[in-house]
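Just so it is clear, none of the values below were taken in a lab; they were calculated from the coordinates. Just so it is clear, the model here is predicted, and its values are computed rather than measured. Cβ atoms are built from the backbone, for glycine too; each structure is taken alone.
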Structure 1
Amino acid sequence: MAISHEAHTVKQFDVQLANLRNMVLEMGGLVEDQIKCAIAALDQEDLHAAREVIARDRIINGLQVKADEDCVSIIALRQPLG
């Protein structure tokens, strides 16, 4: 029975790491889009587009906070006892 529990724990850890990885990849894609939009806004001197870039930055910030929290949680739950 302990083997089954251990396998479940490891599998759950893999799922947590995969979720974290996906979140970081999503953030990277959003940042890439933000950079493109920011460059276009500067190039075209488009104040409205620049404000949209700033407004969308909150989404990335929220993902960063969530990723930080998930990292702390994973480390706290998976650290060796002793």
Structure 2
Amino acid sequence: DTKMTPQRAADVIEMYGAERIWLNSAGDWVCSDPLAVPKARLEMRRRGHSAQLIDRVSLDNPRTFLSQSPKFRLDMEQ
């Protein structure tokens, strides 16, 4: 099984750090959970991770990576 549970995601972040990790949920041809990111955020909070770390892997890192593309646009006020 290649799907990552919220527990495995938290384990990976604990093992390797958050610098280049980005939480996401796949919507591919096998069973996918659209709530995978919120569940991983809850698991990290349950384990005592800071809100700053949780936001980094679920919001900041994806935004930083995607912002490298001139076509990426994030409109938070819509």
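Structure notes:
- Origin of the value 3.7, where distance in nm of label points 7 Å out along Cα→Cβ at positions 19 and 51 was derived from one of 1, 2: 1
- Structure from which -11500 was derived, helix-only ellipticity at 222 nm (-39500 (n - 2.57) for each DSSP H run of 4 or more, over all residues; to 500), options 1, 2: 2
- If relative contact order in percent (Cα under 8 Å, 6 or more apart) is computed and equals 34, the structure in 1, 2: 1
- Among 1, 2, structure where FRET efficiency 1/(1 + (r/R0)^6) of positions 11 and 35 (r between Cβ atoms, R0 = 25 Å, to 0.05) as derived comes to 0.10: 1
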